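Visitor: What follows is a group of structures, each given as structure tokens.
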Structure I
Amino acid sequence: MPVTHLAAANFGDGLSDEVELYQRTYMTLLRSSGETRLRVLESSHRAMGSSLHALADSEELDLGAFLYAVSRLPEGLAGAQLVVMGQELEDLIEAGLPVGEWEQVEARARRRRWFVGDGGVLAVLIASGSDVDDLIPTLVAYQIEWNKLHARQKGCTVETLADCVSSLGGTPDDWQRLADAWGEQFWARMRLCASRKLRLRVRMLGGSNVGYSRLTRRWWAPVEATLAHHGLAERPLYFVSSNTHSLANIASGVARGMEDQLVGFVERLPQDDILVQELARFRAGESRGSWENFLYFSARRYWEAHGAAGLQQLRGLEQAAGITHLRSVNGMRVPVQIMPLSALSASGLDPRLGSVSDHALAQSDGVIVNIDYPLGLAAYNILREVAVASGALRGVYVLGKAATLNADVGDVMISNVIHDEHSGCTYWLDNAFTVDDLAGDLRFGTGLDNQRAVTVKSTFLQNRSYLDFYYREAFTVVEMEAGPFCSAVYEISDQDRHPVGQAVNFSKLPVDFGVIHYASDTPYTQARTLGARGLDYYGMDSTYAGSLAILRRILALEGISGSAV
């Protein structure tokens, strides 16, 4: 695997000094054994000019950035005073925090284990250094915008959302989304914000690389034990990082087996619901979408409507179909699915996968281990641990979200060059996938291959000049996991640890390696971010196209389907 000193070593010269200064500032402050007032980071956060928090240095509200932070932080943060970060429960307990007695909560859009204590104290478990790069700027953005709201409410009374728009600023859509996010607590939160300025303090416990490795090993131990218990430990292993719904849906047949039940569920929804409208288009022969995808999305809504009991029933049905779910029990909030191909049924497979016989499936030794995609450097720790534990790793496939600088939300990007900001390396790979592997399953989006991706350290740690630099270098896919996965693949393939600041040619790898991204926001061309809108029914089209391509690839490598590899 050739390693050369190409342009990769010069990438740092084009990046924003303000971004690097901000990151160095909070990393050095967090080394202290005491508490740090978050306000000392506000000036460097504002100076950074984050593309995700464009109005940070303005008196004008940036409700897009605030909404982004609200969705990634627990509700208990409103009015909090101290946030303590630790790698393990033991770290928090040894510091005198009785987290075992505290309420355990999670944010809607970030898988972290939070604990809410008395007196405005919160504790959170972190899984890698990327959690710090993600969490600290999010907390700072939340505090800045909270305190703007606090200042703007002085001398005015707001009793309706229209009052919020006219007196405080922002758009009606933004206020409605904030009201939806806070739910019944919206007006109580607004009153709390009016009466109290936020003065958060943060403290870091531990944070060593050895601690993160130990955390990852504890996360993998129950997965390894389950594989051994079922006699799967020595089987050929296909590692997939995607999500917990798409592969399970296309492999189990549960949703398609409930077709009549799901259609009846949709028919009872309000007439303005997107699923009701899409069902009408299917019946009229006017829909461009996939019926299978419609059922999968409807099933998601159906099980959500049935709460915890519904989720338990779904897991039972998927278990019967050959898919085992394992929840994370520590700070590595990454669920796992184990799918022995021999336990699957040909009739349960999505018909878009092609013709497969039960006999062929039953003869396969292959096992899929699918994880809910991790954040940043946790990807490196996880894949390295899996590779150490499994001597039969045959394929590594990554399906994840990304920002796109040249496409639109819902498009699919397949890269053959990945620059990793963590290692400073640029990886040149022969991606296992091309547009041809997905084009037949894309109904709403567009497929783009031969792209270039950059793995960034945080969604907030980017600004306009930063994005412009990458765009000029033709790096148009911005994401957070592919680079660390590449570093782990390097160590699977070579006797040395992954290099730093070099260009690496991934030729003749001992494992099949493929990376697919679907566009979730367009911060450069259309000034949209995930704080402004999210993927909807149409956005899942690209997710399932990617998942189908991955499972189709695995079946072909196992000699089960007729697809060429």
Structure II
Amino acid sequence: MKKDVTMKKSSFINGAMITSVAIIITKILGILYVIPFHVVIGDEGGALYGYAYTIYLFFISISTAGIPLAVSRIVSEYQTMGYYNAKKRVFKLGKRISVLLGMISFILIMVLAPIMAKWILGDVAGGSSIDDVVFVIRVIGIAILIVPVLSIYRGYFEGHRYMSPPSISQVLEQLFRVLTIIFGSYITLKVFNAGLTSAVGIALFGASIGAFISYFYLLDKYKKNASKFNERIRKVNEPIISNKEIIKKLVLYAIPFIMIDACRSLYNYIDMFSVIKGLVEYAKYSVSDAEIVYSMLSTWSAKFNMIILAISSGVVVSLIPNLTESVIKENGKDVSKKINLSLSMLLFVTLPMALGISFLAKPIWTVFYGNSTFGPSILKYYIFVGFVTGLFTCLITILQTLKDYKNVFICLISGLIVKFMLNMYLLRTFYELGFSPYYGVITATILGFLTSLVLAIIILHSKYKISFENVLKNFIDILCVSLLMVVVLMVLKFFIPISYSNRLLCLLIILLYSLVGATVYFAYANKTKLTSNIFGKNMINSIKKIILKRR
């Protein structure tokens, strides 16, 4: 086997940049494909796709989330300590566990598909049938046979600080998935006239195709670089570490990650099992309209939240190792400083972005999906779910990095209880008050994440003595600058309206308003020294020099 001489270890900064870029690229691909995909399958197909994908995400979170990260962490630890035999067994045991969990999840999906379909649709009729939902659930279940093993390979590479191959594999997985979704669904529906359910099934099968391509890419990289994985940087008397000890360590490291991802999926599950029934029973929506609303909540609007979540993922990737270093050194002042900085950076970027997308919901929706009765009003509010989820992810990750797993669990469960208790109640209440009933569902989601978020802040302040004064001060400044941006855009709206049905015209409107909004926001933030307070004067001056040189 020819050796791959291009694979090199990454420093922390390079690794964080590579990972962040990969995340952003995959998110962009995940957003752009919805334009042609929506044209092909429409809102009804989007609901069917959303049913299956929500179930898939829950099972994949159980069978993969946490284990790859645990493998990465333990491999890195053993590699540093010179425990090379134990490191190899971590990889082997990780693969065995992932295969076992994948098989169990696959069997459960195949067997329970009819029951889950019945839970989703209940006794309502007029939209997707039970058989349609069963079919798409079983199609997406195939991917669970390969994704867990793929994730272990990624964790093994990352544990050795080889960040490029797993990052490239993520892009490859998303690229081939998107290509299958677009071309597969179009050919199935428009060329072979096989029906909407078959088209959605082919689109969902794209997850399996992308995973297989990504897996074989990493497998090839692994075989070509076997000697690099066997390098011994230290000579020590390696102690005997039993498989039982390794499995115990894997489980202990993985459980918090599994718990976080499973709880996120449960938010979607609550909506999946209640939104359609609630809209039909309480708000007197037709089944068809209720499915359209659900598809917009679960599939189409959720795509825009990915932009904000990509930014929060980048912040978290950079935060974890830096925060861990400060925790190990028991430098409480530095821990507090880094937590404040990460939250301030997240707020600085995501708050104006969420407000801007909310303001431009109508033209954005038109560009991506065409004209819609429900879409723009849903996106206008739903984008703030992405905003609070990003902050929630950052704070829960901080608690997890501090190894406070008990309070992580308390925060997550508390938020879920709030979501579960309020979902149907707020749906009905909003309808009775004359508001769109789906606003109640979105509000329940936001309140659930806010509950977890506030609890995390209280715990960090009371137990770890973290001061959030800088975050609060920066938040007030960011909010003021963001509201100024919105006011300017509202004034501009009197001269250049934003409600058009032509996609090209809407695209030009988005570009114009984005340019004006960004100019106002960054100019005023720079004038009030908000940017230098958060990012530091040196970084701001470096950016200015780069811009001036290019001019």
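Visitor: From which structure (I, II) was distance in nm of label points 7 Å out along Cα→Cβ at positions 116 and 388 calculated, if the value obtained is 2.7?
Guide: Structure II accounts for this read-out.
Visitor: Shifting gears a bit: Using the calculated result -12000 for helix-only ellipticity at 222 nm (-39500 (n - 2.57) for each DSSP H run of 4 or more, over all residues; to 500), pick out the matching structure from I, II.
Guide: Of the structures listed, the value fits I.
Visitor: Looking at structures I, II, which one was mean count of other Cβ atoms within 10 Å over residues 164-171 calculated from, given that it came out as 16.9?
Guide: I
Visitor: Another question about this same structure. Distance in nm of label points 7 Å out along Cα→Cβ at positions 44 and 404 computed as 3.5: which structure among I, II?
Guide: I
Visitor: Further question on the same structure: Identify the structure, out of I, II, from whose coordinates Cα extents along the principal axes in Å, for residues 60-299 alone was calculated to give 71, 38, 26.
Guide: That value comes from structure II.
Visitor: For FRET efficiency 1/(1 + (r/R0)^6) of positions 132 and 220 (r between Cβ atoms, R0 = 41 Å, to 0.05), find whichever of I, II sits highest and give me its label.
Guide: Sorting by FRET efficiency 1/(1 + (r/R0)^6) of positions 132 and 220 (r between Cβ atoms, R0 = 41 Å, to 0.05) in descending order puts I first.
Visitor: Compute FRET efficiency 1/(1 + (r/R0)^6) of positions 204 and 500 (r between Cβ atoms, R0 = 41 Å, to 0.05) for each of I, II and report the one that scores greatest.
Guide: Structure I comes out on top.
Any read-out appearing in this document is the output of simple, stated calculations on the displayed coordinates, not a laboratory observation. None of the values given here were measured: they were computed from a predicted structure. Cβ atoms are built from the backbone, for glycine too; each structure is taken alone.
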